[in-house]
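Chemist: Below you'll find a set of structures to go through.
Readers should treat all values here as calculations from the given coordinates under stated rules, not as data from a laboratory. Predicted model only: the values in this text are computed from it and were never measured. Cβ atoms are built from the backbone, for glycine too; each structure is taken alone.
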Structure I
Amino acid sequence: MTPEHPSDPPLRVAWTAHGSFTYTDEGEGPALVLAHGLPGGARDFRWLASALAGRVRAVRLEQPGFGQTPRSTETGTTLAHRARFLLEAADAVGLDRFAVLGHSMGGPVAMALAAAAPARVTALALVASVGLSPHRLARRTERHPDLAWLLTFGPIERLVLPSMRRAFTRVGFPSSTPDGELVQSTRLFSQLSFAEVRAAARGVRAPTLLAWSEDDPLVEPAIGLALCGTLPAGPRLVFADGGHNLQKTRAVELADALVAFLA
């Protein structure tokens with residue numbers, strides 16, 4: 001179910017050693033850092049945050065190149081670099097120990113953070129997460145590791161942008177997604193190493209909640225099932241429907257499960 005109203009608090013600004021980032025911080029209780037997918041931002045969790053209201057301290061971080069966090073804040077495009085940003089952002093907003101939730105392409109980043117900082121990450125939650133091997137969208141999409149480097153050149157970026165936009169729109173992302181977020185998503189997706197994802201998953205020690213939908217058009221259920229066999233025990237939520245954005249379509253059920261899990 002979806003709550004009656006979303007939660008849209010004003011964005012806040014904080015700084016790591018590498019630059020500024022934007023985030024929201026609301027609620028009381030166990031701290032939960034939320035990592036969006038590609039493209040994405042704080043608004044991706046507006047319905048889930050509403051369902052969590054008063055029961056969890058939800059901190060939604062906008063990663064470099066998304067929302068109002070500048071791309072210049074990033075230190076690199078590997079999972080290790082991106083996980084380090086989450087950890088440094090958590091430091092900047094005063095979080096010592098916390099749970100982390102990753103949606104879609106935010107899932108591998110959340111796994112990498114949990115593996116790298118076991119003394120800090122108390123629990124891991126993955127929602128419609130990318131997993132250990134290429135999912136159906138990745139298999140349909142040609143990924144070129146050199147594309148991240150090529151997109152640093154303005155003329156090449158402008159040349160490929162129209163085809164990028166058509167590809168993102170075709171698989172269901174909003175046509176209003178800013179050009180910069182399309183470029184950043186393409187850079188990061190082209191660099192994703194499933195070997196690194198598998199290594200991160202093997203390093204997770206925190207109890208793990210997994211949630212996916214049988215009708216997800218982008219990440220098929222087999223990806224979630226494979227994660228079950230690798231990640232530590234915890235709740236497994238399988239929905240017959242709800243699509244890829246369970247943090248909206250199944251926000252109430254997901255929030256209730258998270259509250260019980262984090263308690």
Structure II
Amino acid sequence: MSQNSLSKKLFTKPQDFKWWMGIVLPVWVLAGFVLAQVIVGLILVLLKTFGVTFQGVNESTFQTVVSAVIYVLSISLVIGVPWLVRHYRTTKQDLGVDQPVAWTDLLLAPAGFIVYILLSFVLTTIAPHIIPFYNVDQVQDTGFTGLSQGFEYVLAFATLVIIAPISEELLFRGYLLGKLRKHVSTWVAVLLTSLLFGAIHLAWNVGVDVFALSIVLCLLRIQTGRLWPSILLHMIKNAIAFYFLFINPLL
């Protein structure tokens with residue numbers, strides 16, 4: 001598709017304009033994401049009170065299982081609760097998974113990565129001058145530390161490069177962006193989705209970087225109508241980050 005067609009989509013009027021959904025939907029996705037973590041945390045505490053401990057379980061294995069459960073529960077809550085309570089249905093089209101993967105998705109993902117790098121460079125260069133508490137050296141907590149054995153690297157890779165991108169794309173570029181576009185302007189939906197995605201990473205420098213990433217992910221989703229190129233780009237970004245964090249941190 002041409003650039004003009006993308007611009008046209010960005011300024012397309014919503015099907016059912018409801019400005020307040022621009023507040024409700026992001027808050028709901030955030031609530032579902034946080035609630036899933038709280039529920040899992042409470043379950044772990046409850047198990048501990050009954051004498052069930054995980055001291056003998058490998059830390060990386062434990063982190064992988066907990067992360068997977070949190071992601072699955074988040075998606076289940078965000079999509080399932082509105083359907084159970086209000087019959088607010090989410091379709092495959094809303095999520096962008098109603099079409100199969102296209103060969104062009106394999107080309108769009110690396111192309112999108114280049115655009116993301118350029119946009120991230122611009123934003124992270126400007127950010128220290130306009131954000132008072134911006135810390136360039138702040139490091140995001142991935143949940144994985146002290147990896148030493150081969151299977152631990154495999155588990156960390158599976159969590160950070162496969163599970164997280166798929167789950168986060170379903171939640172943000174799938175559910176949130178797909179729903180927002182029905183009620184607010186597409187460019188507003190992109191901005192709200194990206195702001196929330198940056199905020200949940202809880203670090204200014206990481207937040208600005210993933211805000212840039214989210215902008216490109218949203219545009220891919222809008223341009224193609226599919227979530228697959230966004231998932232692939234997200235995987236590429238996380239795989240490169242994984243390499244620098246765990247395989248060659250000195251570089």
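Chemist: Compute distance in nm of label points 7 Å out along Cα→Cβ at positions 81 and 185 for each of I, II and report the one that scores greatest. Kindly include the intermediate steps, with their values, before the conclusion.
Modeler: On the way: I: 2.0; II: 3.1.
Comparing I, II, the top value of distance in nm of label points 7 Å out along Cα→Cβ at positions 81 and 185 belongs to II.
Chemist: Let me ask something else about it. Where does the value 33 come from, among I, II, when relative contact order in percent (Cα under 8 Å, 6 or more apart) is the thing being computed? Kindly include the intermediate steps, with their values, before the conclusion.
Modeler: Numbers: I: 22; II: 33.
Clearly, the read-out refers to II.
Chemist: Quick check on the output: 0.75 is FRET efficiency 1/(1 + (r/R0)^6) of positions 25 and 65 (r between Cβ atoms, R0 = 25 Å, to 0.05), derived from one of I, II. Which one produced it? Could you put the intermediate results ahead of the total?
Modeler: Details: I: 0.75; II: 0.30.
Working through the options, I get structure I.
Chemist: Work out mean count of other Cβ atoms within 10 Å over residues 57-64 for each of structures I, II, then name the structure with the largest result. Could you put the intermediate results ahead of the total?
Modeler: Working: I: 25.4; II: 16.4.
Top value of mean count of other Cβ atoms within 10 Å over residues 57-64, among I, II, belongs to structure I.
Chemist: Work out which structure the value -22000 belongs to, where helix-only ellipticity at 222 nm (-39500 (n - 2.57) for each DSSP H run of 4 or more, over all residues; to 500) was derived from one of I, II. Can you show the working numbers first?
Modeler: Values: I: -12000; II: -22000.
Structure II accounts for this read-out.
Chemist: If you work out FRET efficiency 1/(1 + (r/R0)^6) of positions 49 and 121 (r between Cβ atoms, R0 = 41 Å, to 0.05) for I, II, which one comes out largest?
Modeler: Of structures I, II, the maximum of FRET efficiency 1/(1 + (r/R0)^6) of positions 49 and 121 (r between Cβ atoms, R0 = 41 Å, to 0.05) occurs in I.
Chemist: One of I, II was used to compute Rg and Dmax of the Cα atoms in Å, and the answer was 16.9, 51. Which one was it?
Modeler: On the way: I: 16.9, 51; II: 18.9, 62.
It was calculated from structure I.
Chemist: If mean count of other Cβ atoms within 10 Å over residues 193-200 comes out at 16.2 when worked out from the coordinates, which of I, II was used? Could you put the intermediate results ahead of the total?
Modeler: Working: I: 16.2; II: 19.9.
Structure of origin is I.
Chemist: Then there is this: Figure out for me which of the structures I, II the number 32, 12, 10 belongs to, where semi-axes √(5λ) of the Cα gyration tensor in Å, for residues 17-88 alone was derived from the coordinates. Intermediate results must be reported in sequence, preceding the final value.
Modeler: On the way: I: 23, 12, 10; II: 32, 12, 10.
Of the structures listed, the value fits II.
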